[in-house]
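These are the structures, in structure tokens.
We did not get these values from a lab; they are worked out from the coordinates using the rules stated. Since this is a predicted model, take the numbers as computed values, not measurements. Cβ atoms are built from the backbone, for glycine too; each structure is taken alone.
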Structure I
Amino acid sequence: MRIVICGAGIVGSAIATHLAAEQNDVTVIDHDEEKVQRIAEHADLSAIVGLASHPDVLERAGLDQAELIIAVTESDEVNMVACQMAHSLFKTPTKIARIRSNAYLRSDIKSKFFTTENMPIDFIISPEQEVASAVSRQLRLPGAFDVKELGGGKLQLVGVLCDSNCPIIDTPLRHLTDLFPDLSITIVAILRENLVTISRDGTDELKTGDRVYFVCDTEHLERAMAAFGHHEHRTSSVVIAGGGNIGQLLAQEIESGYSEIKSKIIELHKDQARNIAAKLSNTSVICGDVLDADILKEASVGSSETFVAVSNDDEVNILSALLAKRIGAKYAVVLVNMQGFLPLISTLGVDVVINPPQITVSSVLEHIRRGRIIDVHSIVEGLGEVLEAEAVSGSDLVGLPLRKSRIPKGVTVGAVLRGEQIIPARGDTIIEAGDHVIVFAKQGKSRQVENILSAK
């Protein structure tokens with residue numbers, strides 16, 4: 001697929017690198033020569049310097065031959081103009097734009113403005129909203145480092161750490177069904193020392209320090225967490241470090257959906273703190289530096305259950321979370337944009353790492369995967385993907401027991417959703433056309449997944 005990406009910032013670079021690694025023909029546009037040079041050196045793609053809203057630049061990028069434009073510059077307006085140019089001048093089939101401002105995302109504005117006749121954008125992604133929602137899911141399930149609803153909320157994809165309290169350490173995975181016969185749960189991947197293991201024969205055993213991804217029936221979620229030694233109760237108090245877009249969106253989600261949670265925001269700048277206080281009704285706002293121990297004490301961080309660091313500075317987020325844990329916060333969630341930091345953070349005592357570029361990549365992939373892909377979730381550090389897809393008649397997955405299906409190495413089926421029925425993936429499970437299938441694929445295996453899900 002030929003793809004033009006507008007913007008070589010953190011988000012644009014993450015998307016471009018991911019898509020180029022899948023052998024797509026990718027061209028990146030950015031007005032910053034240094035960013036263009038950097039992405040050209042680190043990924044197998046083309047990169048040009050120029051303004052993404054200028055038609056001559058888009059033409060030079062080959063947009064007239066492209067199937068897709070992804071506009072993710074720092075400017076909403078540039079992203080919108082680029083998509084308008086793509087539609088009006090180049091007839092680009094699919095247009096995706098990042099829109100950050102809530103003013104554009106109001107439901108009454110969005111439904112009238114973003115139409116083919118007015119602003120022809122096929123899919124809008126809002127990383128800030130996606131990140132706020134990801135953190136919100138973490139509040140529902142402390143003890144998990146990753147949570148994703150699948151199947152319209154009927155299934156959960158959960159990532160948990162196996163610590164010394166895990167009762168199934170050193171137990172072959174094939175024995176889990178015997179140990180928990182009435183528990184709908186399937187382990188789809190084990191992350192150990194930044195490598196992914198998929199158990200084919202059930203002989204693999206969990207070890208202390210493993211990070212495990214499993215799929216389970218939402219109704220069985222509490223028992224599934226207990227099976228891994230996690231009995232944490234829901235958060236009742238949250239301190240949010242950073243009052244930018246993400247911090248505000250998270251506070252709004254807490255106010256609207258978590259009446260039992262008491263929340264506070266710490267914001268460095270006085271004017272911003274005043275604006276936040278005026279917008280929120282049930283959230284306390286403290287003006288101060290999150291790296292100041294006195295400010296953390298004023299916010300009662302030591303007695304709070306969850307500390308969420310979502311400022312626009314990775315270093316500040318990491319250090320403030322470590323300070324919060326040191327003075328008594330039970331649970332720390334940290335937003336980190338730089339990929340290079342990710343392997344280090346889990347060793348520092350931080351409980352959950354939220355990576356906006358990874359979340360944004362997942363949002364983009366939902367719209368460009370071939371076949372009837374319903375949802376895509378990129379797992380921690382980009383080591384793999386979990387896909388929800390509709391099985392179609394004539395595909396390799398339909399009509400045969402899973403043990404006889406031609407499932408590529410590095411791919412596993414986690415669960416099947418047939419109407420309201422949830423079917424754990426076992427060797428004798430037969431997938432039918434129309435089923436929703438939850439599939440895990442190691443990094444680099446997504447194209448093979450698309451192939452086995454497509455009709456022959």
Structure II
Amino acid sequence: MEKVEVLILRNLLYNEEYLRKVIPFIKAEYFEDLHQKVLFEEMLKFVEEYNTASTKEVLCIEVEKRNDINDTSFQEITKLISYLEDVPTDYEWLVNTTEKWCRDRAIYLALMESISLADGKNEKKDRDAIPGILSDALAVSFDSNVGHDYLLDYEARYESYHRKEDKIEFDLEYFNKITKGGLPNKTLNIALAGTGVGKSLFMCHVASSALLSGKNVLYITLEMAEEKIAERIDANLLNVPIQEITELPKLMFENKVTKLTEKTQGTLIIKEYPTASAHAGHFRALLNELALKKSFRPDIIFIDYLNICASSRYRGNSTVNSYSYIKSIAEELRGLAVEANVPIVSATQTTRSGYGSSDVDLTDTSESFGLPATADLMFALISTEELEQLGQIMVKQLKNRYNDPTIFKRFIVGIDRAKMRLYDCEQTAQEDIIDSGQEEEYNNEESKPKKTFEGFKF
């Protein structure tokens with residue numbers, strides 16, 4: 001039976017379509033046999049220099065020029081070249097087989113390298129590199145997408161217009177309205193607010209809601225300890241004021257958590273980093289480690305919060321201006337969202353002029369106007385004494401790539417700070433807030449928005 005390696009070499013020589021498809025993904029080290037490896041190296045060199053497939057004659061000449069093989073090896077390689085004949089093979093099967101071979105070889109080599117690192121035999125890398133090495137090997141695949149041909153791919157485009165996009169839905173009516181049903185993957189979404197207004201509360205609530213709906217949630221905190229974030233989520237999901245969490249008897253606490261576990265298929269991981277110590281590279285490594293150790297892949301990521309992240313582009317003591325620094329953080333986080341294929345939710349501080357204001361604009365973004373330029377969705381959380389007395393908070397859209405930001409530009413949500421929750425207000429609470437002509441009519445009781453957790457009991 002012909003070995004896969006020989007099959008690959010033969011088709012690299014005679015099948016132009018196959019060559020173009022697979023050559024970017026095959027590495028010389030994948031070939032265990034020295035003669036096959038030398039032959040592939042010469043094929044690859046010729047393609048890179050002349051942008052076309054090599055020939056038997058060319059391969060023989062180029063191999064003979066090499067000074068790293070002896071006469072015996074040269075004879076074996078020429079024998080292998082003579083064996084390569086043009087035999088038709090099913091293209092799809094061939095590509096799939098080659099892809100599997102590449103992945104298997106990559107995984108094998110990654111395991112060997114990881115063992116070497118674990119034994120301390122590699123002086124250039126340490127054991128911390130192992131998760132990344134294994135993750136890269138597991139991710140080996142042939143990317144078939146070379147771009148959208150506007151005129152030829154109209155059918156796929158039309159279908160995409162009518163296909164329901166995979167989104168993380170809110171349990172808050174107006175947030176679903178402004179996002180057309182929730183947060184899409186590969187996006188960066190930012191809440192803007194002053195200290196104590198509710199940035200972390202917002203993220204904890206949305207994280208709780210996502211977990212309750214069966215999603216895998218990763219919550220990264222750089223401001224508060226893991227236990228403090230967990231405490232806020234306990235208040236939200238266990239229906240207990242945060243001040244009373246510590247007073248719950250252990251058995252009652254266990255029962256509430258057990259009942260919660262029965263209600264969701266999701267998982268929530270909370271990871272703490274010291275302030276300003278971690279950047280997108282650390283978060284990427286965390287994702288790899290979670291995938292390997294816990295088989296955990298998040299559906300949504302929360303980062304609390306953006307301004308106190310680090311940037312992989314600049315050192316902490318760098319003299320770079322705040323505009324460039326914060327913008328780079330935002331760009332790195334959005335890049336991470338694209339790589340992980342998830343929405344990322346984070347927050348940022350208002351400027352001093354924006355703090356305590358009854359109205360907030362993009363100019364009130366602390367430290368960097370480059371942040372709004374990178375975000376897909378950005379909104380302000382506004383609290384005043386009047387709103388606080390009513391148990392409400394105002395949301396103002398600042399930027400929206402999902403919908404027209406002038407539709408429901410401002411709206412009200414209820415806030416329960418004791419239980420770390422947000423909830424929909426009755427329609428009457430929106431009447432003086434929503435822009436003229438944008439009010440929704442509710443003709444019956446069933447169509448009215450309800451408080452999110454009404455009827456949710458443990």
Structure III
Amino acid sequence: MKFALFLCLSLFLFETNSFGENHTKWSLKGAEERIEKYRKGNVELEIYLPDGTLLPKGSLVEIELQNHAFNFGISLTQMHAIYDEPFRDNMLKYVDHLFNYNTIGFYWSANEREKGKWELNKNYQFGLDWALENNKTVRGHPLLWHNSTPRWINSETRDVDEIHKDILRHVRFLLSNYPQIDEWDLYNEAPSVTEIRDYIGQNHGVARWMDSRGGQGPVVKMLSDELQAIQPQAKGLINHFQYEHEDYHELISYCIDNDIPIKSIGIQAHMQEDSNIWSEEVMWNLLEDYSKYDIPIDLTEVTICSCETVADWKEMRAWQDSIKEARRAGKEKPKRQTSSKYEKYQAEYAHDFYTLAFSHPAVKTIVLWALSDKGSWREFPAGVFDDKGKPKPIYHTLNKLIKNKWHTHAKGKIIVEGQVPVRGFYGTYLLKIKHQNKSYTTSFDLIENLDESIKINL
């Protein structure tokens with residue numbers, strides 16, 4: 001190679017400490033090689049001074065990754081719990097530093113309790129405004145979900161055609177009034193509609209409506225068509241919590257067969273039950289199984305607890321019943337307690353989980369579901385922050401991965417006139433140049449399958 005850019009890369013070598021009692025360190029065989037292969041690329045910058053001449057040899061050049069192409073996300077749907085907390089803004093500074101992707105709640109039941117009186121909950125509005133102001137990719141969650149529809153929609157006596165009109169009105173309202181959203185969950189957990197009858201009722205309004213429209217596939221197509229008509233720049237995805245559910249595979253196949261433009265397959269990973277905690281083998285086989293569809297995979301809702309989990313769904317139901325009973329009796333809700341031992345486990349498990357996911361070429365997004373231990377889902381402390389807004393060990397672990405180990409920062413003098421070869425993680429870069437006491441700053445994108453140089457005019 002006749003020219004080179006001297007690289008001063010800031011890499012963090014993750015410590016090999018012993019793991020907690022509840023986590024055996026994953027082997028992660030081949031992960032580093034896959035990350036190098038699938039998450040990094042090469043490009044040659046061709047740089048010209050303002051007068052049109054090539055940047056001379058000896059000029060100082062510095063590049064640094066500013067924003068990963070990969071989506072490292074966290075949900076802000078929990079904003080209601082910390083909206084009025086004094087630590088909120090400081091905590092969001094940590095969020096801004098580490099995460100480039102946010103999920104925002106658009107739960108219908110919280111925003112239109114009375115028909116015709118729709119107003120985005122102030123907590124969700126705050127989260128949306130904050131995400132947009134800080135240039136995050138935003139996912140709206142969701143356009144439709146049977147568990148977040150208002151009571152007046154779910155009535156067993158309502159005519160399905162009237163329900164249809166109300167659903168269309170709601171969806172069109174969201175899409176027309178929130179064009180800033182980059183991505184939408186079209187229908188959250190559509191395959192589980194057939195199951196809701198077991199505990200909601202056989203005549204649940206949305207279930208009857210879905211039956212009347214031909215089932216999950218035609219409903220998702222209808223929502224996708226509305227999205228393409230009103231927000232053609234936005235992307236739609238599907239999402240489900242039961243990754244082994246045959247109905248989910250049927251929905252994916254339906255989308256492919258009917259040319260529904262699905263941005264990604266969303267897979268949830270709420271690991272609050274012992275039976276749901278993924279092993280390395282389970283996770284890898286799952287990703288391999290879903291990659292056969294040749295559609296990107298998003299890990300949309302990841303819950304890693306820093307407390308004791310429950311054994312199974314039966315115990316989970318009993319736990320949820322105890323929370324409901326306390327709420328009815330006006331008593332303080334029971335909570336599972338975080339501890340240093342389990343916070344260590346949470347951080348160590350997250351390290352392996354993220355490394356394996358980041359190494360798989362089909363995965364494009366990871367979203368942690370619990371922002372803070374305060375008000376976390378089902379009262380399980382699974383937050384990146386504790387109930388006082390302080391970063392937990394999981395935050396520092398992810399920071400070392402995302403901002404150090406998976407980060408590109410290089411500087412040096414160019415050797416060949418105008419030419420700067422770069423190898424780094426895919427994403428948006430800041431480029432700084434010094435030449436004859438003059439400084440220049442610009443940016444460029446390193447993207448996959450880039451087969452030509454990038455011409456930069458200062």
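If mean count of other Cβ atoms within 10 Å over residues 241-248 is computed to be 24.2, which of I, II, III is the source? Only one of I, II, III returns 24.2 for mean count of other Cβ atoms within 10 Å over residues 241-248, namely I. Taking 0.90 as the value of FRET efficiency 1/(1 + (r/R0)^6) of positions 105 and 233 (r between Cβ atoms, R0 = 30 Å, to 0.05) derived from one of the structures shown (I, II, III), identify that structure. Answer by label: III.
Source structure of the calculated read-out (relative contact order in percent (Cα under 8 Å, 6 or more apart), 31) within I, II, III: III. Here Kirkwood radius over Cα pairs in Å was derived from just one of the structures I, II, III, and that gives 23.2; the source is I. Assuming 15.1 is mean count of other Cβ atoms within 10 Å over residues 81-88 as calculated from a single structure, say which of I, II, III it is. The value was obtained from structure III.
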